[in-house]
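Asker: Listed below are the structures to be examined.
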Structure I
C-alpha cells in the first residue's frame with residue numbers, strides 16, 4: 001500500500017446517490033495518502049427552470065458552441081464552479097480537483113508538492129487528457145470522418161490542418177516517452193479536454209469563477225476558452241498523464 005502523504009488537498013465532485021463511486025475514490029485517495037473532501041455535485045435532474053435562469057446563459061452557449069448545453073452538462077459545469085468558490089473561500093494555493101470516476105496513477109503524489117508545482121507558473125494543470133501520439137492522431141482522423149460525412153467542407157478544413165496535427169502528434173508522443181519515468185509540467189498547443197483530474201491554483205480558481213459565470217461552456221471546455229479569451233490564463237499539463245477515467249462507470253452527464 002502506498003503511504004505517501006501530501007499537504008495538497010483533493011476535492012472530489014460526487015453525486016449523493018453515487019455511493020459506489022464515492023467508496024472507490026475514498027479507497028484510492030486513502031491508499032495514496034492524499035487528504036481529501038467531497039463536494040456534493042449539482043444534480044441536473046433537480047435543476048428547475050428558475051435555477052437555470054440564474055446560472056446559465058443559453059444565448060452565450062449558442063454563440064460560442066452553436067448549440068445549447070444539456071441540463072446535465074450545466075450541472076457538471078456548475079459543480080466545478082462551486083469547487084472554485086470553495087477554493088477561494090478556503091484560500092488553498094493548489095487543489096487537486098477530481099470527478100468521482102477518476103483512476104489515479106500511483107506516482108501522482110510525487111507531483112503533489114509545491115516544489116514540483118512551483119517549477120512553472122500555471123492556473124490550470126491537466127492530469128488526465130486525451131491520449132497523445134499516434135493514438136491521438138487516430139482518434140482525430142476518426143472524428144474527421146464522422147463529421148465530414150455530415151459536412152463535406154469539414155474534409156477540406158481537416159486536409160489543411162493535417163500537417164499541424166501530424167507534427168503535434170509526433171512531438172507529443174516522443175515527449176511522453178522521454179518523460180515516462182520523470183513527470184514534468186509541459187505545454188500543449190492543442191485544446192486539452194476532460195475535467196476528471198486537474199490541479200487548479202487559487203488565482204486560477206478566481207479567474208475561472210469570474211470568466212465562467214453565468215455558465216456558457218461545459219466544465220472541460222471552460223479552461224480552453226479561458227486560455228483563448230483571457231491573455232493571462234495559463235493552462236499546462238503533466239506529462240505523462242497521471243490519471244484516467246474509469247470505464248466501468250457509465251457517464252452521469254449523458255450523451256448529446
Structure II
C-alpha cells in the first residue's frame with residue numbers, strides 16, 4: 001500500500017440538497033438523471049485514459065497520477081468537460097484542483113490531494129468556478145515541459161485569472177458557447193436570485209460568459225439580471241422620512 005503523488009480535483013454540486021428534496025416529491029426525478037448522464041459520459045472517457053472519477057452525495061472527485069504534464073492536462077480537460085456538461089443541463093458546480101499524496105481502492109479514498117482541493121474550494125472558490133492551487137501552478141510552469149510551445153498554448157486555453165487574482169479553469173474551451181448562453185438564461189429565469197449568495201454566482205457566470213464572447217469579437221449578452229440598489233445612507237434617510245413617527249425600528 002503506497003501513497004502516490006496525484007493531481008486531484010474536488011467538485012461540489014451546488015444546490016444539491018434542494019435537488020434531492022425536489023426529486024423526492026416527483027414520480028420521475030429531474031436532477032438524478034442529469035448527474036447519472038454526465039457521470040456516464042465522463043467515466044467512459046476517463047477509464048480509457050487511466051484517470052479516476054468517483055461521485056458520492058454532492059461531491060465529485062477526479063484524480064490522476066502526477067507523472068507528466070500531459071497527464072495533468074488530460075485531467076484538467078476532463079474537469080472542464082464535467083463542469084460544462086453540468087452547467088448546460090442546469091446544474092452548477094464549484095471546485096478546486098491541487099496536488100498531494102493520494103490513495104484510492106474500492107470504497108476507500110484517503111487523500112491529501114483531496115483535502116487540499118476541498119479546502120481551496122470551500123474557502124476561496126465562492127462562485128461556480130474551479131480554482132487551481134498556486135502550488136500546482138508553480139510546479140507545472142517551472143517544469144522543463146512548461147516551456148514547450150504546445151504546452152504553453154494548452155495552459156493559455158485552460159487557465160484564466162479572475163479579478164481576485166485567483167486562477168480558474170476555462171471550462172467552455174472549444175465547446176458550443178450558444179448552448180452555454182441558453183443554459184444561463186434558463187437558469188436565471190428559474191432561480192430566485194433574492195436568496196443569499198445566488199445573485200453573485202449568476203452575475204459571475206454571466207461575466208465569465210461575456211468575457212469569452214468578447215474575445216471572439218462578438219457583442220456581450222444582456223442576461224437581464226435584476227439591478228439592485230446599493231444600501232446607501234441617502235436611501236436609508238429617504239425611507240426613514242416616509243415611516244410613521246410612532247413605529248420603532
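Asker: Quick check: 29 is what I get for relative contact order in percent (Cα under 8 Å, 6 or more apart), calculated from one of I, II. Which structure matches? Let's see the in-between values first.
Answerer: Working: I: 29; II: 18.
Clearly, the read-out refers to I.
Asker: Now, a different point. Can you tell which of I, II yields -0.32, -0.51, -0.89 when log10 I(q)/I(0) by the Debye sum over Cα atoms at q = 0.08, 0.10, 0.13 Å⁻¹ is derived from it?
Answerer: Values: I: -0.32, -0.51, -0.89; II: -0.37, -0.55, -0.86.
This value belongs to structure I.
Bear in mind that the values in this text are calculations on the coordinates, not laboratory data. If you're wondering where the values come from, they're calculated on a predicted model, not measured in any experiment.
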